[in-house]
Structure 1
């Protein structure tokens with residue numbers, strides 16, 4: 001009987017673990033302005049910008065930097081390679097990645113964020129301030145390889 005309980009627990013845990021890892025991969029942001037790669041580090045999920053449709057500033061010809069960041073010391077860091085989705089955990093009951101923050105380099109603002117999957121290739125990224133009712137949802141599509 002103990003062996004069956006161990007096997008059952010292992011199967012359930014493995015299924016939840018696999019569901020959480022479903023976010024791992026490369027995603028096109030809304031309007032295909034960029035690509036974000038999600039990865040797992042120390043049990044949490046993060047996303048970094050790996051591609052921009054317009055990687056260079058049209059005035060300077062140089063790569064875009066985080067010029068709108070409220071912290072002056074961060075305003076010179078490149079946008080490509082920047083982690084913008086931070087500290088998400090998978091909530092199996094809610095089938096969502098929660099407790100994370102999303103940073104928008106276009107505005108320099110950070111938002112609480114909740115991510116759900118509509119299907120295997122579609123993310124609903126909801127950024128909000130305070131309550132999830134007050135915010136905006138973007139639709140991201142998985143990059144096919």
Structure 2
């Protein structure tokens with residue numbers, strides 16, 4: 001099998017600071033997730049992540065402050081029946097951003113709901129994809145303490 005991803009999915013991990021540092025988690029019937037989706041033809045990874053964020057949460061580019069020195073990538077095999085019977089290599093790319101206004105409403109469109117989860121070191125949410133992202137976040141914030149940035153720029 002090829003080492004080149006056949007599918008790429010991009011999205012955001014959104015953080016906010018109110019009383020506690022919290023992360024936005026989307027809820028499916030059977031799992032937790034992030035606002036993310038597949039890259040459309042001609043779209044960059046960032047364009048895809050921003051489009052999916054708006055489609056799934058109502059958050060627009062001006063509502064967030066992207067952390068430019070953090071991104072998470074993970075490759076794994078998935079079954080994609082619309083491509084073929086054999087598993088294909090998928091790449092997941094997640095960017096990090098602060099919510100510019102911590103009380104901004106989330107408009108759920110493609111999930112059953114959402115929740116804000118209090119961040120803590122070594123937390124676990126979902127073994128396959130979210131937990132590896134959280135380990136990288138622990139490491140990143142261990143060297144660069146989390147501080148919300150104002151202005152959504």
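Nothing in this text is a laboratory measurement; each read-out follows from the coordinates by a stated rule. Here the structure is a predicted model, which is why all the values come from computation and not from measurement. Cβ atoms are built from the backbone, for glycine too; each structure is taken alone.
For the reader, a short list of remarks on this structure follows.
- Structure from which 0.95 was derived, FRET efficiency 1/(1 + (r/R0)^6) of positions 24 and 112 (r between Cβ atoms, R0 = 25 Å, to 0.05), options 1, 2: 2
- Label whose coordinates, when Rg and Dmax of the Cα atoms in Å, for residues 32-71 alone is calculated, return 13.2, 41 (choices 1, 2): 1
- Entry that produces 18 once relative contact order in percent (Cα under 8 Å, 6 or more apart) is calculated, selected from 1, 2: 1
- Structure from which 18.0 was derived, mean count of other Cβ atoms within 10 Å over residues 56-63, options 1, 2: 2
- Structure responsible for 0.96, with Rg/Rh (Cα atoms, Kirkwood Rh) calculated and labels 1, 2 on offer: 2
- Distance in nm of label points 7 Å out along Cα→Cβ at positions 48 and 128 derived as 3.0 - corresponding label from 1, 2: 1
- Answer label among 1, 2 for the case where FRET efficiency 1/(1 + (r/R0)^6) of positions 64 and 120 (r between Cβ atoms, R0 = 25 Å, to 0.05), calculated from the coordinates, equals 0.20: 1
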